[in-house]
Structure P
Amino acid sequence: MTSPSVPLDPPRRTLLVGFGKLAVRLAPRLLADGGEVFALRRSEGELPEGVVGFRADLTAPLEQPLPEVDAMVVTLPPPGGVDGYRIALAHLAAALPAIPARTVFVSSTGVFEGSASDHAITEQDEPVPTSDRSRGLYDGERAAIELFGAVIVRPSGIYGSGRGFLLRQVREQATVNHRRRTNRIHEVDLVRTLDLLLRMPEPPALVHAVDEAPVLLGEVVSYIAGELGLPVPPDDTSAEPTGLVHDGSFLRSLLGTLDYPTYREGYDEMLVGGPRA
């Protein structure tokens, strides 16, 4: 594998399937290095300068073919149903004139929701999906590999600018399960991961996108409350300890130092200029 310290060329032409917050951050990185970027999305709306948009709903076959591209990043929200991702990806494959040389499919560590593991989960552990959503995600991973030879990225607890759910919970003094084990990744570090996987000559088949600090939810809300000068939100004492610990050491071996190694750096930035108590 190539060290992230070595400059790597971007794909010449990249299709971003789904154009949410991650794609909005990723597109300028690819454009800045001379790449062409196309966006496939269901809705209309303004796109960043230099991004060429296509509107389509992948629940049905596309009426027009898509452009030929070297690379593709799939960040689709759950389409619904256990086979929703498989159907959407089949329609995507049928609309492409050729299979891209590199595809990155963004899944979730939620595919482990049924695991009873007592060790930190790594890329070597087998998923244990139990709900329709997690089974659909895992089936989407397999379909992406079958159709596109995709690299799979499983982020956990994406947060960052515009993702302030936990801040709202603290401000509203909502009851939370303090004993729930949580994992997270800042969206900036996740976008860095996607960018690197598009450029690497020989990327890994699977990466868990997790920061350096798996931590109980009670510690996180206590920290945020302290920074806001608010009481710690109450604990749901009726809730059982839940959640898993995910090991992000492989990600750090690829990226090097994370921009946001723990929740503290990320939430400190989100709280700057925000309303105080």
Structure Q
Amino acid sequence: MSTPQATNAQIEEYRVALQKIEGLHGNMAVLSRLGNLLKDPNTGIDDIGRLLQTDGALSTSVIRVSNSIQFGVGQKTTSLHDALIKVGFNRVISLLGAALSKQVFMKDLTAYGMTADEYWSYSYFCAVFLEGRAQRLGKPADEAYLVGLLHALGRVVINELLAKTHPGLHWNRTTNLDDWEYLTVGFKATDAAATLLRNWKLNPAVHVRVSNQNVPLARAADPLLIALDYGRTCAELNKYRLETNPWILPAEHVIMQSPDFNPNRMADEIEQAQYTCRQVRDALKRN
């Protein structure tokens, strides 16, 4: 299939939609600033706290999520400083990503037939699953976590466009998703997501992987992209239902060709990621 040439009107609509999403989820840029802070050996907990205190709602979400089982049991924290001390430097990006997810995934994606809760479950499951895979593969866990969390962000842009230009139009799930996006709006959600992540100045290792997630050669050469594809396949196969246990796992997938693939261990990883997602979801829903 040839790639359609976007019209001037489509290009302008795309630009406006990107700007709207950037403004709506502007706090995502804090992930980049946090990443830079964590690279500085002189950074302390108070420095991170000052960064997060710029948004009261975000700080509240950070405290709530820090009290979920994912980030350790023990005394409940009631302040941002205590929450950061409890979690520690190694997990602060995961903590912030979980807190930000409440803001980022708060809207139904009607063009994709996904409720806001399904979109959150899908994205957050992929983040947690990919973080665990990265640790086992000896890859940077923070980068993997963000790839999983944000890999479908471009769908928000396309959903925003179609709500304005073609209300009621939605993906029928029989057409290849990339093809449907191209034919419908003239660009892919993966490209839109990568553009947003570049604009927010996230680590290039994150936005490059997000852009390449559906490129066969790039995916075949990258164990993290293979794992991302497996995780999202699992989530889609089970209709994003975190409560379903055990999940049905794919009968065939390229990840199974890995020499260290163990089906029982993989099933345990999937179940643990589900459990983590349920705990964080419940923490975010508390008043």
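Here are the numbers for this structure:
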{"item": "Structure (P, Q) behind the derived value -20000 of helix-only ellipticity at 222 nm (-39500 (n - 2.57) for each DSSP H run of 4 or more, over all residues; to 500)", "result": "Q"}
{"item": "Origin of the value -0.39, -0.96, -1.05, -1.15, where log10 I(q)/I(0) by the Debye sum over Cα atoms at q = 0.12, 0.23, 0.26, 0.29 Å⁻¹, for residues 195-258 alone was derived from one of P, Q", "result": "Q"}
{"item": "Top of P, Q by distance in nm of label points 7 Å out along Cα→Cβ at positions 187 and 203, largest first", "result": "Q"}
{"item": "Winner on distance in nm of label points 7 Å out along Cα→Cβ at positions 147 and 179 once structures P, Q are ranked, highest first", "result": "P"}
{"item": "Answer label among P, Q for the case where semi-axes √(5λ) of the Cα gyration tensor in Å, calculated from the coordinates, equals 29, 24, 18", "result": "Q"}
{"item": "Structure from which 18.9 was derived, mean count of other Cβ atoms within 10 Å over residues 27-34, options P, Q", "result": "Q"}
{"item": "Value 10.5, calculated as mean count of other Cβ atoms within 10 Å over residues 43-50, assigned to which of P, Q", "result": "P"}
{"item": "Among P, Q, which structure scores highest (criterion: distance in nm of label points 7 Å out along Cα→Cβ at positions 123 and 139)", "result": "P"}
{"item": "At a computed 31, 16, 11 (semi-axes √(5λ) of the Cα gyration tensor in Å, for residues 131-226 alone), which of P, Q", "result": "P"}
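Every number here is computed from the coordinates shown, using simple stated rules; none is lab data. If you're wondering where the values come from, they're calculated on a predicted model, not measured in any experiment. Cβ atoms are built from the backbone, for glycine too; each structure is taken alone.
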